[in-house]
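Quick heads-up: structures coming right below.
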Structure P
Amino acid sequence: MLSCLGQKQFSQKRMKVQRALELGQAKLHKLSSSPTLDTLLLLGKVTGLERSQLEAYPERELTLRQNWYFRYLLRQRVQQVPVAYLLGKKDFFGLEFLVNRHVLIPRPDTEVLVTEALSYLQHNPEALVLEIGTGSGCIACAIAQNCTTCRVVAGDISESALQVATDNVKKLNLVSRVQLIKSDLLSAVPYQQAQLIVANLPYIRSADYAKLDPQIRKYEPRSALTAGADGLDYYRRLLDSLRNWPGRLLIEIADQKQAELLKSSYPDFKFREIPDLSGATRVLEIGDGS
């Protein structure tokens with residue numbers, strides 16, 4: 001009797017897609033700038049349905065398991081867990097990448113870095129490309145996917161991040177074209193042979209970390225975000241190692257102030273500023289002046 005009663009009470013908690021949408025919007029409207037989209041993505045995760053299917057059939061009823069899983073994910077989202085981590089994936093440069101809390105979530109601004117790398121490769125299609133601090137592997141994989149003649153080597157000091165990158169390389173069938181290496185910056189990678197190096201290293205100023213979105217501070221790895229008082233600790237180490245290296249370096253930075261600091265610190269290098277989607281300086285192309 002108790003078992004049947006418990007099952008009956010649990011079944012009463014089942015709901016339709018429309019009710020799930022309303023619940024998600026109510027729970028997330030103060031937390032998220034896109035509560036409806038967040039809810040649809042979570043519903044897609046638990047049902048396996050596309051957004052268009054969920055919107056077309058609002059009267060569809062969730063199964064008991066789907067109902068429980070949706071409520072669980074919604075509670076996690078209310079606690080500010082990023083949607084990408086709840087889904088276990090994030091789109092970047094037209095590709096879908098696996099992500100977890102060991103790696104940063106790929107962001108649209110970083111696509112500028114890939115676009116500039118591909119522009120360089122149009123004129124150097126067989127170049128060896130080296131990525132430093134690969135994280136999820138999204139930059140390395142996007143480059144390899146869109147330039148089938150180049151070879152890509154990607155390094156990261158984190159074994160956990162490299163495991164995520166390995167999963168993405170396999171997922172995208174790029175095993176023969178993207179090599180992953182555990183490396184502290186340039187320590188274990190063949191940078192002398194590379195014609196192009198790309199890097200999205202930590203560049204958040206220590207004082208700015210507390211100002212970041214709570215979702216970032218609580219869940220994304222701090223070691224992949226901050227880099228000293230001016231955010232340039234890693235880039236100084238990198239540039240100091242690349243004096244007299246004859247290739248091209250593309251790096252993502254925070255803003256114009258960091259660009260000016262690097263320019264003044266390395267007057268023997270040539271710099272070209274590249275804007276992001278908002279028009280702000282986000283990528284620097286750097287050469288040795290030769």
Structure Q
Amino acid sequence: MEEILTAEQRMRECDRLISEVRHMSLDFTGEGMPVSVNEEGIRNLADKMVADGKMPFNVESTGDLNQASSILIDLIASAINYCFWYGRYDFVPTKHERSYSMYDIVINAVRDHFQGYVDHEVVNAIIERLTFDRYPLLEDRIRHILEVSIGTQEFVMFVIMNKQNDVRIVLHELVRRYSGFASDMFLKRAFLFVIQLNRKLGYFEDSINTIPVPADYQVPKMLEHFGCIKYTEDLKSKINSHTMIPKSSIEEVSIRSGTILACDWLSDLTGWTRAEVDAWLWLKRRECDKPFHLTITTDY
């Protein structure tokens with residue numbers, strides 16, 4: 001019989017997961033590491049952020065879809081929201097022809113085929129569009145889609161029942177139920193899921209700031225651009241020449257570690273939530289034409 005955990009047990013176990021992300025981040029930044037955190041740059045950017053003000057995160061419109069459908073959309077989207085490029089940071093094979101974003105693909109499939117449970121029609125509609133739009137790592141995406149298609153109705157109801165409770169309760173259930181979200185040492189896609197529910201539906205308002213930023217590739221690009229994190233010359237050269245940074249290498253882990261720590265610091269200095277810091281940096285990404293680091297991974 002499956003053990004029934006209390007809310008306190010879930011939060012304690014989730015605290016351990018989050019603490020491990022932050023402790024690991026300290027281990028992989030600083031002296032002797034490819035990435036270091038720059039106090040002066042962080043303080044300067046915090047001042048700029050406060051002066052400029054928060055930026056509204058314009059989420060993808062789901063029209064008149066109900067809460068259950070909106071949660072499902074972000075569950076699927078977070079499961080497959082990674083690696084959109086081939087070979088070079090700015091190269092997507094169908095970028096001149098693609099009419100649907102990844103979110104559009106998921107939204108359309110749910111709107112057209114979701115009948116309260118995820119069946120083969122929903123799954124096939126997403127897979128077919130991803131296939132013909134030439135999304136990278138297609139087999140991994142299919143595996144993650146299939147994972148979240150199991151027990152989906154139960155999970156969505158769990159989220160709705162806990163929308164006013166601590167975010168750690170839902171985060172714990174997400175990684176317990178769908179191990180693919182737990183496979184990333186930084187829990188990027190798991191953090192993204194609960195943050196998106198906060199942005200779109202206003203869930204977890206009182207506890208969302210316990211969640212670190214979803215460490216991926218655009219935010220560290222902006223942190224380096226603003227001088228909040230510093231790369232060694234060797235790492236900077238690799239990024240500028242579009243050289244692949246291997247997944248779980250010291251360089252890759254150090255980049256993501258610096259992202260976690262710098263955004264924690266920016267949150268403390270600005271008084272903004274980490275989700276708001278993440279949104280500001282993400283929305284500024286088009287103002288910088290520097291390449292981001294390339295890693296073949298399903299983590300981000």
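We did not get these values from a lab; they are worked out from the coordinates using the rules stated. Since we're looking at a predicted model, the values are computed, not measured. Cβ atoms are built from the backbone, for glycine too; each structure is taken alone.
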Q: Name the one structure among P, Q that FRET efficiency 1/(1 + (r/R0)^6) of positions 39 and 87 (r between Cβ atoms, R0 = 35 Å, to 0.05) of 1.00 was derived from.
A: P
Q.
Among P, Q, considering only relative contact order in percent (Cα under 8 Å, 6 or more apart), which has the greatest calculated value?
A. Q
Q. Comparing structures P, Q by FRET efficiency 1/(1 + (r/R0)^6) of positions 47 and 103 (r between Cβ atoms, R0 = 25 Å, to 0.05), which one has the largest value?
A. P
**Q.** For helix-only ellipticity at 222 nm (-39500 (n - 2.57) for each DSSP H run of 4 or more, over all residues; to 500) computed as -12500, the structure of P, Q it came from
**A.** P
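Quick check for you: by mean count of other Cβ atoms within 10 Å over residues 231-238, which of P, Q is greatest? Please report the intermediate quantities before stating the final value.
Values: P: 20.2; Q: 14.8.
Once mean count of other Cβ atoms within 10 Å over residues 231-238 is worked out for each structure, P has the highest.
Looking just at FRET efficiency 1/(1 + (r/R0)^6) of positions 31 and 191 (r between Cβ atoms, R0 = 35 Å, to 0.05), which of the labels P, Q belongs to the structure with the highest value?
Evaluating FRET efficiency 1/(1 + (r/R0)^6) of positions 31 and 191 (r between Cβ atoms, R0 = 35 Å, to 0.05) on every structure, the highest lands on Q.
Given that distance in nm of label points 7 Å out along Cα→Cβ at positions 79 and 199, derived from a single structure, equals 2.0, which label among P, Q identifies that structure?
Working: P: 3.6; Q: 2.0.
Corresponding structure: Q.
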(Q) If Cα extents along the principal axes in Å computes to 52, 47, 38, which of P, Q did it come from? (A) Q
